[in-house]
Structure 1
Amino acid sequence: MDFELTELQTDLAEGMRRLCQGEFPLERVRAAEGADRVVDRAGWRRLAEAGVFNLALPEASGGVGLGLGETALVFEELGRALVPGPLVASHLAAGLVGGAADGSVVVGVVEDRPTGEGHPVPVVIEHLDDLDVLVVLTEHGITSVEPRSLGPTRLRRPMDPLTPVWAVPDLPEGRPLGGPEEAARWRRDGAVLTAALQIGMAAWTTELAVGYAKQRRQFGRPIGGFQAVKHLCADMAVRTEVARCAVHAAAVTVDQAGVGDAVVAAAGAKLLADEAAVANGRSCIQVHGGMGFTWEVPAHLAYKRARVLATQFGTDDRLAEELGRSLAEQAPGVR
């Protein structure tokens, strides 16, 4: 397996970075903080024109026909730019929900609670006011629900000011879109693409911290010259690269059947990427010192988004349990 990026892949990532710099500069993204609607429909369609949502869709179905490996590179750049909205769900819905591929329809996703006895905790849905279709992952497959039929309550203090959330007591029975295999694909590929968003943010916070450490002077010298700050920045870089390798490996494993266990690779990649994004966001704030805790410094946006993404397509507890089970199956005699 060759992990060197091809010229096409490098150009694809660079092109997406330029697009994000033009369409989603940080000041424009931040203008939507705290709003009920954060998806810029014109920008969303521009992403669709660039192939973000149909990149992995077969050419026969109107897509670009590339793999998850290329898609992960694109989503890393989207994460680096802090592009808000249900990017992963809309990508996964291409070819399944009409209008998702061309950006005319915004698709969200939520994992329904298992059936059984009472569930006192409400279902939390992100970006509800921006959604045209809500996809629900269940034990038995996936369904689509009309967002306007839910009667939700807006939660006014979300973790991420660019990820508005609503709560509903329960979800209605939706229209079937796919069975358990399709739901498993959404969970696996969704974990990889969410991990790609995380490493994009981990890389961005590393660059933000290093840039500040070079400029901020204390005791007559840049703070980047102090050993403690060096160690913080070095750890951030290492976490990012380790997670990036895991995400790229997972994406390639999905694309090349027989290389390995794609579900296990996706779980490991998501675990490492979540850890890198959350820890790097925290370290970036620390490098900025007292300024890092202010709303002015954008480090908090990446940290908060990382905490939110860490709950999607598998929490650390669930992913760790999946990895533990896979290891036990491979070595049943080991305790």
Structure 2
Amino acid sequence: MQLSDKQLFEELKAGKYRPVYLLTGEENYYIDITSDYFENHIISEESRDFDRTILYGRDVDMSTVISYAKQFPMMSPIKLVLVKEAQDIPLKEWDLLAAYLQHPMPQTLLVFCYRHKKLDKRSKAYKAINDNGCICERAKLYDDQVPVWIGTFVNEHGHTITQKGSVLIAEYLGNDLGKIANELSKVFLSLAPGDVINDDIIEQNIGISKEYNVFELQSAIGRRDVVRCNRIVNHFAANPKENPIQMVLPTLYNYFIKIMVYHQLEDKKQAASALKVNPYFVKDYATAAGNYSLGKLASCIGYLYEADLRSKGIRNSGTVTDGELLKELVFKVIH
């Protein structure tokens, strides 16, 4: 059976257990938090030495896993066998699991954490897990989905975050949900219940400048605000480690592509959906579209391509710094 992480946690907290669980997908964050719950909340602390077994795929074969699964619990009503890095168990051995699941040990919870790749859905093992237990599979979030996830995560912890704050964090931390959750958890420690996470709090606790960041740069570019653009790129040039050109260029590329898409929309009311952005930011793309023609945007993408090559040492003698490349790029874009 396929379950979302929310459905799975509801079952576990209600004491409803299944013989086998497969935690899989490209998003490691959900595998981690679910694995941690199994490890720390299913078996009582006083019984863990006897009725909780943690194995690693690189160290065991499937027959060993099954032998542990067949053991009776000693001090708890149930026994937990948690297999981390289960993808390291050779695929040919997984048929043994299918055979075990024909008559699984009713007192055992067998949990597999299968990372980075997927268990073949055509295999006997996958079908047996689906028929007898639970499969939780989560794909990696697309970049445009991350700000919404951040808002939900913050709400679940009793706080709110500004729309700009969500986008700012997503732009700087990417779609690594584990990293984002870790940074936000640090922020929560300094907040009172119900506090709103704004630009100031993000700057103080995560270190992302509210004045000088790639989000502010693209906004200034969209308005063709020459003075603001110069201030930001000068700051970037003076602080290259905080604002590496390798992070700035892809963000600007995506920005220009979205402006091009906005230009060609017949129904501008559908812009938020088409651009995959929060409706709050549509006005910024409308402003940028008014300042940049499709032809100019095509040229801007060409400037980005050239800057990317030069930042990698191609067509660059090595005397031009990344900061100077960025200044030259922004000058060409806004003039």
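Taking FRET efficiency 1/(1 + (r/R0)^6) of positions 6 and 262 (r between Cβ atoms, R0 = 41 Å, to 0.05) from the coordinates of each of 1, 2, which one would give 0.75?
Here the read-out was taken from 2.
Among the shown structures 1, 2, from which was the value 23.2 of Kirkwood radius over Cα pairs in Å calculated?
Working: 1: 20.6; 2: 23.2.
It must be structure 2, since only it matches.
When distance in nm of label points 7 Å out along Cα→Cβ at positions 150 and 230 is compared over structures 1, 2, which one is greatest? Could you put the intermediate results ahead of the total?
On the way: 1: 5.0; 2: 3.0.
Of structures 1, 2, the maximum of distance in nm of label points 7 Å out along Cα→Cβ at positions 150 and 230 occurs in 1.
Any idea which of 1, 2 comes out highest on FRET efficiency 1/(1 + (r/R0)^6) of positions 102 and 326 (r between Cβ atoms, R0 = 35 Å, to 0.05)?
Details: 1: 0.40; 2: 0.05.
The structure with the largest value is 1.
Looking at distance in nm of label points 7 Å out along Cα→Cβ at positions 22 and 302, point out which structure of 1, 2 has the largest value.
2
Assign the value 2.9, calculated as distance in nm of label points 7 Å out along Cα→Cβ at positions 238 and 278, to the correct structure from 1, 2.
Attributed to the structure labelled 2.
Where a number appears in this text, it was derived from the coordinates with a stated rule and is not lab data. This is a predicted model, so every value here is computed, not measured. Cβ atoms are built from the backbone, for glycine too; each structure is taken alone.
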